[in-house]
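> Below are structures written as structure tokens.
Taken together, the values in this text are just the output of simple stated rules run on the coordinates, not laboratory data. Here the structure is a predicted model, which is why all the values come from computation and not from measurement. Cβ atoms are built from the backbone, for glycine too; each structure is taken alone.
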Structure I
Amino acid sequence: MRLDRFDYASQRLPTFCISEQPGTTGGLAMGRHYTASKSRSQGRDGWSVIFRHPSRLDPATGKQGRRVRRGLGTSVDEEADALVDQLNQILQNEGLWESQARSKAIALYDQRIVDVFYDGLEATRTDFRGLREEFLPLPTLADGYPHVLLLGTTGAGKTTAVRQLLGTDPGTERFPSTSTAKTTVADTEIIPTEDGPYQAAVTFAARDEVIDHLTDNVSSAALAIFQGKSNSEALRRLLDHVNQRFRFSYTLGRPTLTSDDDDMPDDEDETDEDATALEADELAAIDSDATAAMLITAVAELRRLVAEQKQGALADLQPQAGDDERVIEELLEEVLDSSLRQLEEFHTIVDNMLHEIELRFALLTEGELRRTRQGWPLTWTLSTEDRGAFLKSVTWLSSNYAPLFGRLLTPLVNGIRVGGPFTSSWADAPQRMVLIDLEGLGHTPKSASTLSTDLAKRLDEVDAILLVDNATAPMQAAPAAALKSIAVSGNTSKLSFLFTHFDRMRADNLPSFADREEHVRASAENMLSSIGEELGTTAERGIRRRLERRCYFVGGMHKPLRPVSNSARRTISQLEALTRQLAEGEESVPLGPAKPVFDRMDLALAVTKAASTYRARWRGLLGLESNSKEHWTRIKALSRRLGEWGWDEYDTLKPVAELRNELQVQIMWLLERPVRWEGEPPTGEQRDAIVEEISSAITSKIYALTEKRIKTDVQSAWLDAYCQQGKGSTFIRAEIIDSDVLERGAPIPTATPSRDGNGLLHAMSALVDQVIEEQDLFRWNGHRS
């Protein structure tokens with residue numbers, strides 16, 4: 001049965017009145033009291049309510065009054081009117097506008113209305129890993145299951161390696177999904193078991209997060225139109241978020257506007273005739289033609305809105321002769337963006353896209369879909385003995401298979417945990433380890449120079465790290481950057497290497513496997529030298545040791561491995577050795593009684609160097625110095641994520657993680673140069689193991705320190721930066737971030753006594769003293785002054 005649809009193509013996108021209570025200040029953005037209204041504009045049976053929230057920040061204005069649209073859970077007109085009336089009573093009563101008043105509101109109003117108003121008002125962050133853990137707990141090393149984190153550049157083959165370890169067929173099962181572009185953006189955790197049912201626990205991005213990304217997409221499409229781009233480019237931006245994490249084209253499809261459009265981007269799984277069959281009625285449940293009509297209509301509507309708002313934006317700016325054209329263009333973009341985001345027609349486009357997305361959840365006919373109080377999907381779980389049915393259901397949530405575009409829920413998934421009797425074709429039993437596959441490192445130095453906070457914490461949590469790299473072009477910028485992060489965090493001893501595409505190394509000077517191995521190892525020499533120059537000889541020696549002892553080479557991984565050729569047999573042998581080593585682990589080096597002694601003055605120098613490097617880079621990114629300025633939209637998006645969302649990064653902009661990384665690098669240099677050693681002199685391996693242990697202990701505490709100083713303590717400043725609007729706002733925003741966030745959180749130490757100016761130094765000194773007290777791994781030279 002086909003789901004109810006709205007005829008987008010045949011009518012103008014509707015608008016709804018959201019009015020203020022009479023007697024308040026005029027103008028939608030200026031008022032404090034708003035009036036809610038009901039809506040049933042998109043072919044739904046049930047009614048929704050639209051209102052401006054008096055206590056939630058509006059992304060368009062940076063002030064209170066966020067637009068909210070929620071379902072009322074009824075299709076009865078009279079009941080909907082009564083519920084809207086209750087909501088209007090709350091909107092008129094300022095005493096109910098704070099989260100603490102929820103219990104009072106519950107006693108007065110319908111639970112549905114209370115949920116609508118207080119949803120998103122209470123400052124809570126969902127523990128998505130905890131939700132997956134409730135249904136499908138991860139076994140631990142104590143259970144005989146080491147946790148193995150796979151790292152690798154986009155397209156290096158780490159997800160293909162996971163397929164081989166699971167024994168899933170690349171033609172008929174396609175799990176996990178692979179491609180040469182960015183594929184894995186959700187946390188993927190897989191537990192091969194010896195028996196039992198196939199189980200899955202999936203968590204979804206929050207509704208407000210999806211709405212905000214859709215809003216950004218609509219804004220990006222409007223900006224493309226303003227810049228004179230084609231409808232095809234506007235449609236592409238409407239569907240796929242700039243950082244590729246939210247590819248809504250997977251869910252909504254990619255309608256063709258003209259016959260000469262570019263070919264479909266190469267970001268989906270390879271296709272063949274043996275693909276998993278899906279029933280015709282399952283595919284027919286979604287009307288792709290209606291979705292395409294909605295998207296095409298949205299682009300046309302945006303073109304009209306941009307044309308209408310452009311003149312007003314120019315009038316607001318009043319540019320003068322001689323003004324810098326580039327600056328004026330940037331200001332015009334910001335004013336236009338702000339104007340568009342305040343239009344109800346703009347948000348109607350977002351509503352329509354969100355509605356189409358919600359329809360796709362009807363495809364989850366198996367398992368249990370658990371929703372929030374507002375009806376947004378929170379988790380999906382499934383347990384079955386039927387492998388085929390299991391993988392077929394998981395397809396909707398993890399695939400990037402092109403023929404299914406327009407129906408996939410993959411972009412909405414932020415975590416997927418799977419368990420079951422998966423066995424490699426070349427193994428006698430399932431691999432007893434938890435495989436953790438996260439987002440790829442990217443291709444460029446910029447995308448991988450600093451690992452995100454979440455990924456860096458995973459390095460500390462897991463038992464083993466498997467760096468997957470392409471043997472045909474090994475150790476490029478991204479894996480080298482990852483290795484540096486592994487070294488400075490004290491996790492080198494967990495590291496193993498898997499070089500893929502070994503079968504594609506074809507050259508006259510590489511006739512044998514041994515020649516190819518030597519070529520790959522030689523290619524790593526420049527990378528090792530670079531690490532030695534940047535981090536010191538301890539880091540270089542540690543990684544070199546892992547390359548010599550824990551390095552594996554495989555080829556032909558894109559197809560089932562059978563021992564019918566020398567290359568296949570060799571790959572199987574390498575995988576067997578790898579899995580055996582990962583399962584068994586290795587004995588740690590005894591640290592012995594020796595303890596290094598360091599000069600406290602070196603800590604001051606280390607913090608000064610870290611803060612100076614960090615501040616110089618960010619002054620450049622903010623446009624306050626001449627190097628590497630980021631576009632204003634990215635700085636604004638970053639300030640919103642730290643100020644309103646409570647996140648600590650946006651795409652490649654990672655102010656919290658970058659300060660952590662700079663401190664780690666300088667601490668590594670400090671540990672490289674002890675004043676002396678106390679006790680029996682350590683061996684070379686003991687010395688390196690002691691340095692790694694100290695680095696790991698300090699790193700475990702730096703997370704909290706950098707988060708507190710660059711995010712938590714200065715959240716109001718980030719929010720203030722985000723709220724800046726109008727002429728000059730880009731520069732003002734940059735100044736606020738530099739002075740009220742970075743200067744306060746990462747001040748460069750000075751010789752002049754200053755509590756605030758030396759705050760970072762004092763915090764790091766206290767942190768290191770705490771490590772000494774708790775673990776007794778090293779000493780300061782002399783007494784603390």
Structure II
Amino acid sequence: MIDCRLMIAALLCALLGLAACSGGTDQASLPQQDGAEAALQLDGLELLDGSLLDAAASRGISVEWSEEEGRTQARIHAEDVRDLRALYFSLEHAAGLQATAIEAGDWASAGSLELALTPESGHSEAGIVLIDPDNTQGFNGSGLLATVQFGDEAGQQRSLSDAPGSLAARTKLYYAPDFFFYYWYYMNPGDYDQNGEVNISDLTPLAIHFGKSSPGGFDLTRVESVVDGDGNGEINIADVSPIGANFGNSVTDYELYFGSQADYPAEPGDPTGGVAVQSWMFSEATGNASQQRLLFQKTVQIPLPITNGAWLHPLSGSSVGISSTVVGFGNQSPDAQLVLDSITGIAPFSVMADGSASTDPDGDPLSFQWILGDELSLLSSGGLFDPADMGDSFSADIDTQGNYKVAMLVRDPQGALDFAVQDVLAADAAGWRMLDIDMQDRHTNFKQMQDVDICEVGGLPCIGYSFETVGGVSGSQVYMMQPASLFDDDWDSTNIAYGESNVQFTEVAVCEVAGTAAVAATMDRSSNGHAFFARQIEAGEPELFNTHFFESPNDVLSGIDMVVAKGQPIVMYRNNDTGEARLAVSIDTTAQNWVGPVSVAVTGAPSTQISMAVVDDAPAFSYWAGASSNRLRYHTSSMPAQLPVFNSGTTLRVLTSGYVSDALVVRSDGRPAVFYSIPADTAIHGFSADDVATSSWTDLGEVSEANATVTEYCAGLHGGRPALMWYDVLTAELYYQRATDGDGTGWGSAELVDDSLAIGTRPTMATVQGVPVIAYVDRGRNVVRYGVYVE
């Protein structure tokens with residue numbers, strides 16, 4: 001089974017998987033040299049990557065060296081070049097020369113950016129790019145392209161493979177301890193094309209975005225913030241300087257370190273401390289480098305020790321760059337709490353989300369980031385990791401039907417973070433949104449569905465089910481299944497919870513126990529019975545169960561139900577042969593130790609299902625006693641300690657024809673109601689308690705729609721109002737009906753759910769995150785049907 005937190009972890013893993021498939025940086029978006037360089041004749045210079053021209057159609061580019069007033073200069077000439085928009089080249093020369101200036105020829109008179117420098121002795125690089133090169137007509141023809149001036153004074157020489165080491169290159173590291181998840185943005189001042197190295201072709205992104213401005217600065221996640229090298233909110237000529245100042249800085253890898261406060265290198269140049277625990281290549285970045293700042297998202301299966309911190313270093317070969325900000329040192333992550341006003345709606349509608357209940361254990365202020373989209377757009381977008389604070393509330397419009405997700409990321413100032421994700425269903429009309437769950441595909445030994453039950457586990461629906469197996473000796477097996485989201489059509493089944501041969505029919509009941517899914521079942525083996533309980537030990541581990549066998553008497557067992565009161569699972573079922581109501585109680589919250597089963601003193605033998613609920617923090621149950629007493633009965637209890645103490649019970653009605661399915665409903669104010677059917681008049685009737693103590697009851701009379709021919713049914717509470725689901729025996733149709741008030745005194749018209757049914761087993765209903773859900777067996781097509789109600 002998948003709980004909400006594991007769902008988020010799975011979402012992050014999918015996000016990481018998508019990043020791996022993308023191949024990192026979108027190199028196709030970066031400026032590339034057009035054509036084949038081999039066709040272009042070069043004389044004494046080397047054309048560098050990033051030059052923009054039609055090299056195949058151009059004849060040649062050459063250099064002419066000369067002395068002017070005692071200073072060396074290099075003139076770059078073109079011979080019939082085509083579509084020239086950016087020229088990047090290198091020159092080899094005497095060791096004592098230093099490039100001091102570059103001047104473009106007339107071909108760039110409409111506006112250009114230029115840069116020339118000598119990064120190492122005897123080697124200079126230079127470039128000219130037209131402003132807005134993507135939308136500017138390139139130069140065609142011959143003539144002087146550029147003049148590079150040289151001086152004799154040698155400038156400061158530096159390595160061409162340094163990792164970025166300035167404070168401006170310090171990366172902000174973020175960390176989600178619950179998921180071992182880290183993320184950070186690429187910071188390498190001057191590397192405007194984000195190819196991992198500051199070089200001469202970084203002039204091109206500067207020319208593309210030249211003249212843009214944003215009061216207060218550009219969004220860190222956008223490429224404009226990368227190109228705004230001095231961070232003043234304007235992309236202008238001053239942003240050429242960071243290219244020269246950081247020329248040659250490169251990042252080939254990132255390395256994650258754990259260490260103490262004393263190990264952390266807080267200042268540039270501090271020695272590297274701590275222990276390196278994992279590294280990643282620069283190519284593992286995600287995002288389109290021409291549009292976004294590159295993002296790294298990584299999981300590390302090594303927990304950060306509570307007294308340690310974690311930080312990154314960019315690497316370039318053996319060069320180690322400036323440390324990132326540090327996370328950890330006992331700083332706790334926030335607790336993200338996300339609430340939506342509605343998670344279903346009829347498109348178009350507005351989604352309103354609130355994260356104000358999120359808290360920080362350390363009392364730090366929190367910032368929030370939100371994103372809405374379908375699963376694909378959510379996974380492919382880095383928007384969730386934008387460091388900007390969007391506030392603790394969010395609203396967005398959904399215009400078309402489909403499955404969506406609202407994701408919220410909460411951060412504290414130290415970079416610790418937490419996630420919350422909520423599914424949203426947009427339908428084209430009100431009513432039930434149904435899907436089929438094919439059991440034949442998931443079980444090779446599947447023959448015929450028997451029973452289902454549905455509940456909420458970890459904020460998601462969970463269905464327990466049983467089916468008859470194929471083979472010479474008929475058998476029955478019990479499983480549970482759960483989707484990754486409320487509206488997902490892909491349900492994952494657990495490993496088998498239990499199975500037996502020679503079984504006529506198996507009934508199941510499911511509920512959430514200590515945060516994981518649990519199933520209880522009774523097996524009818526004709527001459528004997530079997531009752532058992534199985535609880536998933538850990539969410540997300542479908543093969544691990546805590547299993548308890550109640551009994552295997554030489555009697556038939558059936559009519560099982562299960563509740564959790566004060567954290568303790570409690571199971572009841574009936575012994576068909578002896579007429580006993582059997583009770584088993586776990587005396588701990590993880591269902592390790594049980595008392596029972598024991599017989600509960602009842603008036604008359606239960607003839608149908610025993611329906612349970614929790615009333616006033618203690619188990620209650622209702623049943624119909626058939627020929628032995630012809631009574632509809634209700635029992636409540638108290639739990640002063642670990643075991644319930646049941647009262648003598650109340651007779652609600654004497655009737656010779658009766659049937660009880662999932663009949664007991666607890667309303668929003670804690671008062672129970674019992675809904676039962678009378679097969680003789682094929683209708684559902686109800687009783688409503690006037691108080692929680694059930695000191696008196698009100699007869700609701702017939703509540704199902706007039707003239708309906710009801711057979712199997714179930715009752716529940718949807719949106720604070722009692723609700724029914726029932727089969728019509730004459731039409732083989734399934735209907736849903738809901739009260740118009742919380743007491744069940746008035747009822748709306750029945751809504752058709754399914755009109756193509758052969759009669760199946762009892763339908764079941766529950767609420768998941770406040771949304772009505774149903775599950776039932778379609779015997780005609782031999783599938784499980786699951787539905788979500790949209791209103």
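> If you rank structures I, II by relative contact order in percent (Cα under 8 Å, 6 or more apart), which sits at the top with the largest value? Walk me through the intermediate numbers first.
On the way: I: 15; II: 8.
Biggest value here belongs to I.
> From which structure (I, II) was Rg and Dmax of the Cα atoms in Å, for residues 255-598 alone calculated, if the value obtained is 26.0, 84?
Values: I: 26.4, 77; II: 26.0, 84.
For Rg and Dmax of the Cα atoms in Å, for residues 255-598 alone, the value 26.0, 84 is produced by structure II.
> Given a computed value of 15.2 for mean count of other Cβ atoms within 10 Å over residues 423-430, which structure among I, II does it belong to? It would help to have the intermediate numbers written out before the result.
Numbers: I: 15.2; II: 18.2.
Answer by label: I.
> Comparing distance in nm of label points 7 Å out along Cα→Cβ at positions 167 and 239 across structures I, II, which is largest? Write out the running numbers ahead of the final one.
Values: I: 3.8; II: 2.3.
Answer by largest value of distance in nm of label points 7 Å out along Cα→Cβ at positions 167 and 239: I.
> I have 2, 12, 18, 17, 13, 11, 9, 7, 5, 3, 1, 0, 0 for P(r) over Cα pairs in 10 Å bins from 0, in percent, calculated from one of the structures I, II. Which structure is it?
On the way: I: 2, 12, 21, 24, 21, 13, 6, 1, 0; II: 2, 12, 18, 17, 13, 11, 9, 7, 5, 3, 1, 0, 0.
It was calculated from structure II.
> Which one of I, II has helix-only ellipticity at 222 nm (-39500 (n - 2.57) for each DSSP H run of 4 or more, over all residues; to 500), as calculated from the coordinates, equal to -14000? Could you put the intermediate results ahead of the total?
Working: I: -14000; II: -1500.
So the calculation was done on I.
> To continue, here is another question. Of the structures I, II, report the one carrying the highest value of distance in nm of label points 7 Å out along Cα→Cβ at positions 55 and 95. Don't skip to the end; give the middle numbers.
Working: I: 1.4; II: 3.1.
Top value of distance in nm of label points 7 Å out along Cα→Cβ at positions 55 and 95 goes to structure II.
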